[in-house]
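No lab work stands behind these numbers, since they all come straight from the coordinates. Keep in mind it's a predicted model, so treat the numbers as computed, not measured. Cβ atoms are built from the backbone, for glycine too; each structure is taken alone.
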Structure I
Amino acid sequence: MTYRVILLALSFFLALSTGCGLYLYGLWHQAITIEESPTIITIHSGESLRQVLSRAEAQGWLTDAGWVGRLARWQGLDQKIQVGEFRVNTGITVGQMIEHLATGQAVQYQVTIPEGVTAQAAIALLGKHPKLTKTSPERLSAELAAWVVPANSAEGWFLPETWSFVAGDTDIDILQRAHTAMRALLTDLWDSRDSSIPLATPYEALILASIVERETAEPAERNQIAGVFLRRLTRGMRLQTDPTVIYGLGDAYTGNLRRTHLRDTQNLYNTYVIKGLPPTPIALPGEAALRAVFHPDDSNALYFVAKGDGTHAFSATLDEHEENVRRYQLTRRGDYRSTPDRSPPEQERR
């Protein structure tokens, strides 16, 4: 009798275990039910797999989210889910979906920081991207100040590039990557520099590169522009570059640079008045502008003037320069522009 009871009990537990096993197997291999394919499922920062599955169950994608979550936990998948957006297609099982959330590629987005914009403009651009989380101004200011020490300005310190990210990343995430990339590039170029370049620190190179970036968008001219400025620095000549004056004017600049602006001794960025470089960069220089500063042309040009088609005329003497001014500046063509489609407009007078 006892033997029969034991046998019946074992049979019952075996049947129960088999039934439970089949049920759990069915849960893990159940096909997800979505109305449109592909559909995006979003994993928010700090969100657990249990919360994700509960949300999916509420939307009718799957059944018994609690047990599905336990199965994922037994496999260690709950600790591996990533933040971001994931594409989910019809025809996959719940288990495949969870494995995708744990090991798959989140949907990638891109944002471009253009060369030659200010740091303020770059931050504003990032803040407008709908898939980037915007940081409070207070925290952002504190972060930027900590990154750029001992410099007293974040201007210039972010490498303009196209950056990939996933939904849930913040503007600070992009800025930190751009800042790290800029520091690495600047350090590499500085360590391998020609010692004859009249720059005392990497920061001075960054400042000059920002001026080169704002002076021309023509790739072939960057080395020439850098050469002119470096030779002027070597000879103790003022840089006399309009973009620095415009930067110093800030919101007071209305698109028309006047003689009074060029004589303004209160503008710390007025390179018609101050000697040497301005106190900070005036924009975010791209890699090409930085490399131009470390590899300037070897001509003897000391002056250049905008021709009106986005390029410049270079000259070695003041007489040649004044002739170029008469030719290109005093009688301007109707579609005159100093650089190709660069805003704000600039007028060079060197």
Structure II
Amino acid sequence: MICYELTSFGKPLERREKQTPTPTGTEVLVRVAACGVCHSDIHLFDGYFDLGDDQTLDLSVGTRLPLTLGHEIAGEVVAFGPDVSDVVAGSRCVVYPWTGCGTCLSCVEGSEHVCRSPRSLGVNRDGGFADHVLLPHPRYLFNYGPVATEVAATYPCSGLTALSALGKTVTETNSGNVLILGLGGVGFAALSLVSVMGLTDIAVADVDNVRLGVANERGVCKTFNPRESDVVKRIKRATEGGFAFVVDFVGSAESASFAMSVLAPGGTLVLVGLFGGVLPVSLPLLPLKRQSIQGSYVGSLSEMNDLMVFVRAGVVPPLPVTSRPLSEVQRALDDLRAGEIVGRLVVRPD
């Protein structure tokens, strides 16, 4: 098999030829047809998260190199171990990558994505920047129906993360009044899900007017550029005091500060993005304005199932996708870092 491995943090991925694994027990071997390129891959490539104030979270601790990145995987089942009975060779599927240890309380309760001993594909074990990937169990496979393979590959992270984050805004008293902040791959995935989740009063914000134009083309009437003058005043006038929810898919100091400035009294900031930095907050204003900050990280296996039910029903419009050959995966990472991608970028084996 061919894979592109991270052999040293911050150094270009290396093309390697390895023995294609033979699945044992409950393992399943998938031939990769497409793999999304995520901003998290950049953090993993660099080996750290920016915590702000000149501090970093070192990802090299506990990460064994070489490692094949890539966690948004769609492909075809080609082999499986002797303990697998409910999988058919040739099945087209997307892969839930956020696998846990399987025995801790989080895993037993169905929250493998927050397992304290994670075994996530492309993060802790080899992922999809390759032509084959080995899964620990068939429960992580989801049929994606008639959807284009490149689009299907975006669901295990972009789509799932967006669905889980938007789900935190759906309440009995709120069917909208939500600001989607940041139109990267996950932000565009969120736009494709708002209607199926019953959210009707949606606005978007991004510092890139080209992306805002794409959002307009997709039917969004309320768009804002946070760097324009008087934008906070205009938003508060248009919303009668601010948004009930702001879902920040960037997670930078700049985006989070803007989010807090347009959050209504009693509102909630759902923080998703991992760009990095520090959010200075005037502590008395949180209780005085009754505001909340809630983190949201990818999504559970159950939420993945909910998402794929929507996908197979054909009610999720595809987000913009650009496809490149796997041999250009390093350039894909570089272009994503430079902010040159609209929607999601996927790589396909040459």
Revision key, fill the gap. If volume of the Cα convex hull per residue in Å³, for residues 51-258 alone is calculated for I, II, the one returning 199 is structure I
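Given a value of 0.40 for FRET efficiency 1/(1 + (r/R0)^6) of positions 195 and 283 (r between Cβ atoms, R0 = 35 Å, to 0.05), calculated from one of I, II, which structure does it belong to?
Values: I: 0.85; II: 0.40.
Source structure: II.
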Practice item. Check the numbers for Rg/Rh (Cα atoms, Kirkwood Rh) across I, II and tell me which is largest. Key: I
Check your understanding: Thinking only about Kirkwood radius over Cα pairs in Å, for residues 107-210 alone, which of I, II has the largest value?
Key -> II
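Between structures I, II, where is relative contact order in percent (Cα under 8 Å, 6 or more apart) highest?
II
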Exercise for review: Identify which of structures I, II gives the largest calculated value of mean count of other Cβ atoms within 10 Å over residues 27-34.
Suggested key: II
**Study point:** With helix-only ellipticity at 222 nm (-39500 (n - 2.57) for each DSSP H run of 4 or more, over all residues; to 500) derived as -14000, matching label from I, II
**Key:** I
**Study point:** Source structure (of I, II) for volume of the Cα convex hull per residue in Å³, for residues 171-242 alone, computed value 114
**Key:** I
Review point. Comparing distance in nm of label points 7 Å out along Cα→Cβ at positions 35 and 179 across structures I, II, which is largest?
Key: I
